[in-house]
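So, here come the structures, one by one.
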Structure 1
Amino acid sequence: MSNFEKRIEELGIMLPEPATPLANYVPVVRTGNLIYLSGLAPTPKADGSSYIGRLGENMSIEEGYEAARATGINIVARLKAYLGDLDRVVQIVKLLSMVNSTPDFSDHPAVANGCSDLMVEIFGDVGRHARSAVGLTALPGGIPVEIELIAEIKD
């Protein structure tokens, strides 16, 4: 078991099976030592229900943060499935966090922190990354967040 996988276990996180793409794209593209993960949605809640909602309308910042954290769990599951060994991650380079929100909502970074905090909890300094957090008026299926990731890896 890799060091990062031990950390995931210590945090009590269960990685789900990676989500299957819902359209005409691939989940991961590698060029050189960089991998680009297509946008991911949150894993379902513990009770099996989905995170659905819009920040500034019917979802709190705390709920958005939890949805972004759940999305981070999906990201790590996709990394693990693609790499086999999470210790191949050299650096989490960048996250693009898209937040489903009303036009007047302005706390996108507070929502995106759910995923960013998780990356640092799991990967330590390797998980510190550049990030953009933007608001959109709609996301597929009414999900509150969709997040893309770029990571540097080693063979």
Structure 2
Amino acid sequence: MEGKFLELNDLAEVIEEARMNGKKIAMANGGFDLLHIGHIRYLKASKEIADVLVVAINSDRSLRELKGEHRAEIGEKGRARIIGALSFVDYVTIFDERRVDRVLLTLKPDFHCKGTDYTPETVPEKDVVRSYGGSIAIVGGRKIRSTSDIINDITLKKEIEK
């Protein structure tokens, strides 16, 4: 993951240079707490529409706000390392808010990628993306299970085994 993880201000400089060199930028975001095949499909498809893929990961604090006090299963630095280890991910940054608006406004990616559980009209940040001229891209395979589903299944199995 060496060189892939950048603080937002440093990443903004790198992305601006890539843009000046004619590169198209895609950005995906999420908690990525327990990486699964849906995440892989989502991120790989995000990379396929652009030259550079940035992944913005929820901090531990923002993940707790969104998913509850029991999360994150894996700390933010560990999740960043795991996502950064994927060959098709170019850069990783961590954000501390509930929504990724600040990252979008700082980087202004050409494509804000979301999974197939969204439509262009249900993406929470759609107005932010449109404000700077970006596009919403719905990518990846059909959503089958979420990380929360997987965690619930593991918890249920442990309860049954007791």
Structure 3
Amino acid sequence: MSARKVVLAGLLGALLVASKEALSAVPGVELVTTLIILYTLELPAVAPWAVAVFVVLQFLLYGFGLWSWGYLYIWLLLVLLARLLRRMESPVGWAVLAGAYGLGFGALFTPIYFITQGPGGALAWWLAGIPTDVAHGVSNFLVMMLLYKPLRGVLHRAVTL
């Protein structure tokens, strides 16, 4: 990977952290999903590395716990989904993906809790988080609807510089 891409991955990963921290007081609201999708669409070779920077910085900020195992695959799964759907042009389609990802976010952690706490623990953990997942899904949908075109345009112009 070129030095430019390494620096870009670091900056984009740091932007993910900064955006997450800026909105951390509002449960279920984040820009991370939107940004990761847009990074994947406009910078497909850099997006996984930006996610890796984001995950490592989250570990440094918050330590390592059960949630950490989920971060090792959840955000890369989103990169994969966006890459598979990259030909989709509809902002509504991307908003639906972002909303569904937010709605299913807690469910994506259940394998870890299934392994560590058994089926009952995994189910209880997931059910307790449904209100936050609903807020997460709705906010992801709205954020993507509002920011898809302007942020994609900015990223596209930045890539072509």
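Laboratory data are not the source of any read-out in this text; all were calculated from the coordinates shown. If you're wondering where the values come from, they're calculated on a predicted model, not measured in any experiment.
A compact table of results
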{"item": "Which of 1, 2, 3 yields 15.7, 52 [Rg and Dmax of the Cα atoms in Å, calculated]", "result": "3"}
{"item": "Structure (1, 2, 3) behind the derived value -12500 of helix-only ellipticity at 222 nm (-39500 (n - 2.57) for each DSSP H run of 4 or more, over all residues; to 500)", "result": "2"}
